[in-house]
Structure I
Amino acid sequence: MALSAEYVVSSLQALYGDVVTSGDVRAWCAMSGNNYQTVTRKIEKYKTGRGKWNLTIQEAQDQLEKTYQAPAAMPAIEQNLIPAKDDVFVKFGNFDDIRKIIKSRLFYPSFITGLSGNGKTFCVEQACAQLNRELIRVNITIETDEDDLIGGFRLVNGETVWHNGPVVEALQRGAVLLLDEVDLASNKILCLQSILEGKGVFLKKTGEYVHPTPGFNVIATANTKGKGSDDGRFIGTNVLNEAFLERFCVTFEQAYPDAKLEQKILVNVAKQVNVADTAFCKHLCDWADIIRKTFYDGGIDEVISTRRLVHIIRAYSIFTDKAKAIQVCINRFDDETKAAFLELYDKVDGDFDYTASGEKMPNDSLSLGTFGNNP
């Protein structure tokens, strides 16, 4: 009977273990009456050095290749990653610049920073929607690690298969990778260093190198500039590695839209939810504008975001009550701030009944005087 490689391997392993030397092979040949050269040819693919063989290496490599080539849980071709255009969107701030960067299809990592709820993420999504570009958004947390970003082996239908992470998926598709709230990340985000240099990534678990497809780019959004939050407004944000931040070519500072543009946004939202009250939209924007100016001057510690104004319009469409819509949407603030905000709105909107909200008048520590002489 012909001598099989499987028999030689199993027999050697039974006697000497997984790692064997030329002395072990010669001893086995002497016991079994086989030719040394014939036996070493049978185990050639396991050779790790002169006179050394690791009888598990090829088996592991064969299994790795099999699992890597197996289909992922959701083949990339089956996914549509182009964001939908939103009729509510009104371009402002850095939108044109972001759109130009994405349209260029150049690899040009960009960082967008600004207060919460001012449209940073929405801006990137709608730029991709207008340009018909695929976008892969990753919400970063302190727990986000290399496996979450790059990928790893997953159990799918009882089989272990390699599953691309969002970063590898974006690299291969030439998509825009959006790292949302990147300042919440730990130092595990440093696995992206070579990617932020435009060099792709080496998959250590498979031995494969993934090169970036033309059009691939990285955009990060954050409430801070990666230096932490000194005022404590954004708990959980971290100081990011300087080498990581240095790999972003440009940093855009996103502000809230001015009152005129913000009114257009709210009017669009109002139409979407069947609210026919443009005056209410204008009053809300004037109210938010006064609060923000006071916030920037250091007079108060809270601010009304564009996102919260949208919440109020939607609440009004549900409850058909201005006072209730505003109150339930600003209940997240402390009692003094909430009462002061309500009293201020009462002064901005002559048709608004402040007392209908059931709130008490604010005390002297945070009164309308905080907002200067604004009407």
Structure II
Amino acid sequence: MRLAIWSGTTPRPNSSSQEMYERQLQEVELADRIGIDEIWFQEHHLIAGSSVPSPNLLIAAAAQRTSRIRFASMVNILPFRHPLLVAEEGAMLDNLTGGRFDMGLGRGLRPPEFEAFGVDQAQSREMFLESFDIIRRVWADEDFEYAGKYWSVKKAAPLSPPLVQRPHPPFLVSAQSEESLRWAAQHDIPFAQIDSLVEQARRDQAFYREVQLAHGHAPHPRLYLMREIYVGDSDAQARAEAEAHLLQYWDLWNRYTQFTTGGRLPDSYDFWRRQAPMLHAMSLGEVLSHDMAILGSPQTVADAILRIAGQLDLLGLALVFKLGTMPYEMVERSMTRFGDEVMPRIRHLLEPTPQRAAAE
């Protein structure tokens, strides 16, 4: 099982954007030191509390300060960029990271971002699929002309720079609706799920596996499950220190519920129209009892991870250590405890196996 960190970018009170980005790069350095496998950067636009218009720029900066950890955009929102540019930036990042880059792709979720770019959100799936096909052809270094519904391309020269990873950097997607899961499974692409209940993830994993096999792919694990986490010295201390920050972070689902009740999500986002209100309605006790978030001592955190891993065939866990405006020092302490005291307790899950090697 791999370990990823989904690294959000939220300014702290009385803190500048410069300090925020520097702290995020220090977080990457710490993740590299404690043995985390991969770090993911999100993309959001025109949000004061999440200033990451380009995850690719963060990857380029972080790659120069690390030697081992892999990077992923989670995600590049395809409807907002020309696919030739996305493919070229991916090739450049593959070189800047020395082949430590995964291309995370998505179609976007927040209505205000689509409105800001003047993009019809109802067309986001079609745009995503068209863009993905173009990126694959660019990375295959084909010379081709393409005149699609949304983009045109005339590639009459070699891809520059050429890719480091062959045949191309791995893809990664966020997939929770049946249509997205089917598409990911057809292409055998690893998929991440945000705040899914274990029983939801188990159902979706079974569906993915069925489609995966039907398209001739080996039944390798492909699921990354995302979980919020805080590691304290004791359960009581962890709860006392992190509870308010977790509640602030969980209010994300209230914001998406407002889009849902306001009729701003198109029919193609029906999964989120149902999922966001369900998550928003959960009490803190329900969140913790369902292992949706993990707060506690190193042993409690390790037990929760072992419990989740025992119920799913995971490719990895994607952990969120930065909860709301949690002070940077608390994030660093939690991450350090995780590396020093949790990882040894789950070491057998993290050891390479023939199945994992084949999947990778």
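In this comparison of I, II, the computed figure 22.0 for mean count of other Cβ atoms within 10 Å over residues 214-221 is attributed to I.
Across the set I, II, distance in nm of label points 7 Å out along Cα→Cβ at positions 46 and 110 reaches its highest value in structure I. Which structure, out of I, II, was distance in nm of label points 7 Å out along Cα→Cβ at positions 54 and 94 derived from, given a value of 4.6? Checking each candidate, the match is I.
Computing Rg and Dmax of the Cα atoms in Å gives 30.6, 105 for which of I, II? Only structure I yields this read-out.
When relative contact order in percent (Cα under 8 Å, 6 or more apart) is calculated for each of I, II, the greatest value falls to II.
Values quoted throughout were computed directly from the atomic coordinates according to the rules given, and no laboratory measurement underlies them. It should be emphasised that the depicted structure is a prediction, and the values quoted were computed from it without experimental measurement. Cβ atoms are built from the backbone, for glycine too; each structure is taken alone.
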